[in-house]
Structure 1
Amino acid sequence: MGESVERVLFVRFYRAASGNEPVREWLRGLDAQDRKAIGEDIKTVELGWPLGMPLVRKMEADLWEIRIGLPQRIARVFFTVVASEMVLLHGFIKKAQHTPLADLKLVRARMRQVRGALGAGS
């Protein structure tokens, strides 16, 4: 019998007011191999939190990125932690050395919305 590993965090997708879940939709648009790699790294964070580099990098207060190496490219998934929930805010395929400002603004707005709604402050 295998040992059960207890989750430290529970994954939740950010949900827009429209009901859309942008990270889930982004993942669905990727091929199966990329989805599997991203899912495995999310699960590693879920089970092993808190983690640091090279898998997880703290971007600023209450905001982290999962750094996922894919064949021929790199993906990033941004998340915040509220209580025992890891809320996936935004995912993208990295095309430049630095994260584009538009992506960071979007992530920060979603984080403020999530943390405000859950009473976690900003």
Structure 2
Amino acid sequence: MSFDTNRFTQKSQEAIGNAQNMAERNGNSQVEPEHLLLALLEQGDGVVPQVLSKLNMAVGVLIKTIRQEINRLPRISGGNVQLSISPRLRTVLVAAHDEMGTFGDEYVSTEHLLLAIFEKAG
């Protein structure tokens, strides 16, 4: 099971890049699903915040909670931190790629990422 990063929409790629930057700024050695979820929620013009708002979810409270979870993740101090994708995030990305196929879409969208996070991240 693998995934093709060329099959991700621009917004999905932006979210993954922002998640990596977030992990690096936070001193985390691995990019986790929490980083990706926060990156998706912080896409002001993105679909994910709109979808969750329509489901009557308090997006602001969710963002605060996820930030707290990220702050609990192990940190590495010192020089060059080599970032890697955690096994949990890899599972999410593969599941998002599978969601794309299930829906008959050509690209992995932010909605696919959100579904995969809810299904696989635990």
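Overview of results
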item: If distance in nm of label points 7 Å out along Cα→Cβ at positions 72 and 88 is computed and equals 0.9, the structure in 1, 2; result: 2
item: Entry that produces 23 once relative contact order in percent (Cα under 8 Å, 6 or more apart) is calculated, selected from 1, 2; result: 1
item: Ranking 1, 2 by Rg/Rh (Cα atoms, Kirkwood Rh), for residues 8-47 alone, the structure that comes out highest; result: 1
item: helix-only ellipticity at 222 nm (-39500 (n - 2.57) for each DSSP H run of 4 or more, over all residues; to 500) from the coordinates reads -19500; which among 1, 2; result: 2
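We did not get these values from a lab; they are worked out from the coordinates using the rules stated. As the structure is a computational prediction, the values presented were derived from the model and not from experiment. Cβ atoms are built from the backbone, for glycine too; each structure is taken alone.
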